[in-house]
Structure I
Amino acid sequence: MTYQNYSLKQLQQIDAAHHLHPFTDHKELREVGSRIISRADGPFIYDSEGTEILDGMAGLWCVNVGYGRDELAEAASAQMKELPYYNSFFKCSTPTPVLLSKKLAEIAPKHVSQVFYGSSGSEANDTALRLVRHYWALEGKPEKNRIISRKMAYHGSTVAGTSLGGMEPMHKQLGGAVPNIVHVMMPYAYELALPGESDHDFGLRAAKAVEDAILEAGPEKVAAFIGEPVMGAGGVKIPPVSYWPEVQRICRKYDVLLMLDEVITGYGRTGEWFAAQTYGVEPDTITTAKALTSGYQPLSALLVGDRISATLVEKGGEFYHGYTYSGHPVACAVALKNLEIIEREGLVDRVRNDTGPYFAKALQERIASHDLVGEVRSIGLMGAIEIVKDKATKERFLPSGSAAVVVRDHAIAQGMMMRATGDTMILSPPLIWTRDTIDMACDRIARALDLAQADLRKP
């Protein structure tokens, strides 16, 4: 590749001169220079200096089958040679999105059988918002357009995605959100449970916040509730088992649609194809992206339940929505091969029966007792480590989020890529991780915590 003709310093200089990064303080980045990741293999990434780093985030929650999968490159190449692109407009289709739609209908919850494609999770959530509101208009209830979401939720970075999400710093920069979206409490027991409140009771109380919002607006005004089965970018917040069944009961009681954002949890992360199956709920829409292609191509799939799709087909007329790359043939070819690999290697079953339970056990036994750790939690191959100043009181280091950044930087220096969000360290590794990989990760995290503690407790 031509980049090999450039030194690290030259690449950093060009990056600083021309490249605006996502979710970045650009002044700060340009002072230190970006880390250039130049290759990857299996569970490891390598920077331009040859440093090996165990990828604990699967890229950005997406590289479920790991790096260096020649089959995916070959699937892309073969499709590019045959048909690199054609659109899904003009009453046309191409073979790969047709076959992928069939496959997705087979692995999705039974009542979900239609698919709308885009290129990102943000696009999928935009589409879901439009589709849900359009559904109620077709049903003669256009006033039923309010969406209930949650504080600290992440549903993308577009205007609609940011509005659906519940992250205040993003809202402050929005300069005007999409109207008729409200946010309620999140199911985050570590900080929000009352003294002596059981997980079960807390889950019911967090769900009641959804019911309260429905009643405040009036059920005739509420279109849907949207939520991540496990809150991802907000800090891997895992709800109590009582939460989702109660949310579903409430939605059905008031005829409110249930929208699941499975951009992170979809395609095996929780030990089932979809977290909807893990929690036993039946959503009306499921937004997915990321692991659909394991990040090898940009592709999203909005899975649409039969209730909505039947109305759309029978009453809809034209739905004025779509993207140039909806159902991109190359991306869909890669997705088909990626799902084939996940199935062939039994990665979903492995997460459910082997690596997921081992990951939970390893975090509890090797990380939870550390002085800086207030709690560890996990589901499947998705975990969080709460960083605290005082384990007993849950007091955090000040300023907020500063301690987690120290841990993160030490982790990367120890060859472990982790993410810090607020005061929480989060993990979402490739599904190809083994028990040995988990042990390696825990070794490196433990060293990072020790080094961070030495820094943070300096007099």
Structure II
Amino acid sequence: MENKSFKVEKSKELFDRAWNTIAGGVNSIARGPHGGVIPGTHPLYFEKGIGSHIWDVDGNEYIDYLIGQGTLLLGYSYPAVNEAIIEQMNKVQHTGMSNELEIKVAEKMVNHMPCAELVMMSNTGTEVCTFATRIARAQTGKMKMIKFEGVYNGWTDMWMVDTLYDPVGVRAPKGGLEHAPLNGVIEPGVPQNVMENMVVLPWNNIQVLETYIERNHHQVAGVILEASGVGGVIMPKKGYLEAVRKLTEQYGILLIVDEVKTGYRLALGGAQEYFNIKGDIATVAKAMANGWPTAAICGKKEYLGPIIDYRMEHNGTLNGHPVVMAACLANLTELEKPETYDHLYNVTGKLTSGWKDTIQDLDIEMQLLGPGANSERPAPMWNYVFTNKREINSARDMKEIPAHPHSKRKEKFVLELVKRGIHNTDHPWALTRSHTEEDINKTLEAIRDVLKLTKSIT
């Protein structure tokens, strides 16, 4: 049932005001008009969150499925995390020196993450992915890195190389050949020479990867991938990850598993546990501290050796921040309770299975993608796409979906759900420990209602 009192005037006023002092009006491009719920106009501004619900400045209440862009795994204002934060703030907020909390967090991560023998804290996913790449180059003496089309590993120069990726639809990425993709720089201001050591290959195509590595392994330091695929939601084909692991081991290439999105979200041991794959190095961020900013690099001692003997610098005034570490420790302690993931898988399964039933009942051209759509183990992260394509196996498949009517249907879907109190954007959907069966039932009712409306768009 649409909320007839839905208003966004205050959000619009704030965005107009932000344009005067904030470049682009937002502090992250993903929050701007292109990634918002009211396409091409303005984002929503939020002021309160409790459990699975958030409230915007206009007083609209939502069941949230963006959930801090996947960072909150327990929910907003989760008591155990809040209590730990307050307790630490009453002791000391920040010293820029070492503290016991960072050791306790690292000890837990070593027990959780399959590849973790050592851990080092940082602040963002971009930082740890970049540092992991530097380690791979330092340890192998080789310079080329392999990444995959359509994947976001960070925003620094080295990652702004791709064949297909065009985050806001205003740039002109270059096309690529199936057997030998032609890279392109996708950000103004990025030097062309960054392409020399960054190789972009299509996801889920083991033949292309195998051919490239066989011919160029003497130059390749590492392969970095999201185990759950492009954007964390285009799943690997059966046997693909195992084949990648075998290739990298065979040729002495480090495998870096980018767990910025998937770490702790898919399982206590992240995507490595979920898919039974073990990297040499892993990067973790978003869900570590239930919405507080932190990240970590973890891996085997032999690969993190340059850090151990101080041959490589990894500095950061805010690394291992005591308040953030308190939040992280409380978060990980809650995640260790068996009932946490039992609940996450249960509510995810109810939502995605009910959603798929609705798609079938209404005969909608739509697919759910990602671990959340896995009926055997529905982990709390997935996305959807309006398409009649039977299979979506790569970013290339996504690019081939016609802009019309499918993109118009998606815009309608997002906005109409928001009007019905279901907050979502163009990001993958995510769930928390705080989402209830009542939330799921209300969401499924709204999805059915809105999907009926999308059928009129032709």
Structure III
Amino acid sequence: MIKLNPLQKEMIKAIRRQDKLISIQSGWGAGKSSGLVFALIYVMSTRPGGRFLFITDTYVRLQGVVNPEIMKWSDKLGLGWTYNQQLSVWHDPTTGSRCHLKNYNRASTQVATMNPLEGINADGGVCFIDEAQVWKDSEVFNKAMGRLRSDKHKPIVMICGLPVVDAWWVELAEQSGFSPLKFTSYANQDNLSAEWFESLKLLPEDERLAMVMNQPKPSSGQVYSEIGNDHIIKDWEYKPEMTGRLAIDYGFRKPSVLIICYDEERQASVICGEINPQEVTIEQLSKLILAIAWPRELKDQAPGDRIWIDSAVCDPAGLARSDQTGLSAIKVIRRLPDDGGIGVPVKYTTDPVRRNISNGVMRLKRALSRKQYLITDEVWRSGQHASGNSLRKAIASYSWDKSKDLPKKDEREDPLDALRYDCIMHYWGIDYRGQARTTSRKARSKNRKIRTGGSRTTGF
């Protein structure tokens, strides 16, 4: 008989209830890895002949951690399970059930269209996802759900991860009406030595509170620590005369768009909308934008009330042509809505000084400290519960890489990249006032690397 600790008992109870989404966040050593194996053993025996799916992040972890844990308990319990190394499949000869082990690691946008789970039909209806903190959003969950194609069993996804700020799998469960399981390391106290717990007191307090007591806090190395409650504005009202613009970070996998309006009364740029889809073409992204915002010059053609947009800013990487269409993202955005675009001028800079990440971050930090950017309460609240990326999540996770004196790339930074593009265009030297400004011939010469395009240009 297996003696389960409190966390493991709750994991099995949730499986027996057939909860559709079982979300677990626990400290180091809480027993979640063994709990996942116990849950796997349960479903392999109670759903005979079924195929199941077990996902972790890397092949190294799959072979070095997951496999040994399954093998250990198979041997201890005399299950007689066999493992096909070539296919990464465990087989229970008694029930005929199989479990496919998969590592889901997509480190680059070069593999944007790749789905590591393609071809697996988990007709047993259960998927296990381990080390969820490795992924910054629910992409792996979304892909896994597409593999649970059983006509006999209710689909179940069990997700485990370490304590992190704004854990996406915890938020996903709460949004879906399921109570996440949250346990400290002390859930497994009977199997851990007092000396081990004592040694953890040597950790920095923030890390101990997070990884032992399951109380994660935002990193003290947060890049944009200037953002506070006074940047969040309630009861903000959009006025059609406000100058509107888009800040766009392109990318098929995870593009980000911020909708920004200049508020004359507050003398600030207000972030009043955001769009953070996954795996969309630039044409599809344009449609999502047009559902909220519309080019001011074409307002008579708008299908309803919209935020009027005068221009867009982006990274000049958007000049790269698509291999499929032969068109660049910038060129598509400039097109009229009927032609797959948005129909606004697109601004960018090729100036290496402005494009330098450190320079851009410092300019944005300065603009934030001066409250030249504000965020509506609606955007802020919805960002907390977003299943994917959001500006709020990006702000919480974006931290410094001390070894390089640069922010760490964590796959959540896309909304902040879009905001940085906006800042270097609008707040580089002179405070943006939301209207065209005159510039001397000499000044224009210095800024010659700034480009615009579209049916018209507006000065900033």
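Bear in mind these aren't lab numbers, they're just calculated from the coordinates by the rules spelled out. As the structure is a prediction and not an experimental result, all values here were calculated from the model. Cβ atoms are built from the backbone, for glycine too; each structure is taken alone.
At-a-glance table
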quantity: Origin of the derived value 18.9, 61 (Rg and Dmax of the Cα atoms in Å, for residues 222-413 alone; candidates I, II, III); calculated: II
quantity: Which of I, II, III yields 0.50 [FRET efficiency 1/(1 + (r/R0)^6) of positions 30 and 374 (r between Cβ atoms, R0 = 41 Å, to 0.05), calculated]; calculated: III
quantity: helix-only ellipticity at 222 nm (-39500 (n - 2.57) for each DSSP H run of 4 or more, over all residues; to 500) derived as -10500 - corresponding label from I, II, III; calculated: II
quantity: With FRET efficiency 1/(1 + (r/R0)^6) of positions 6 and 350 (r between Cβ atoms, R0 = 41 Å, to 0.05) derived as 0.95, matching label from I, II, III; calculated: II
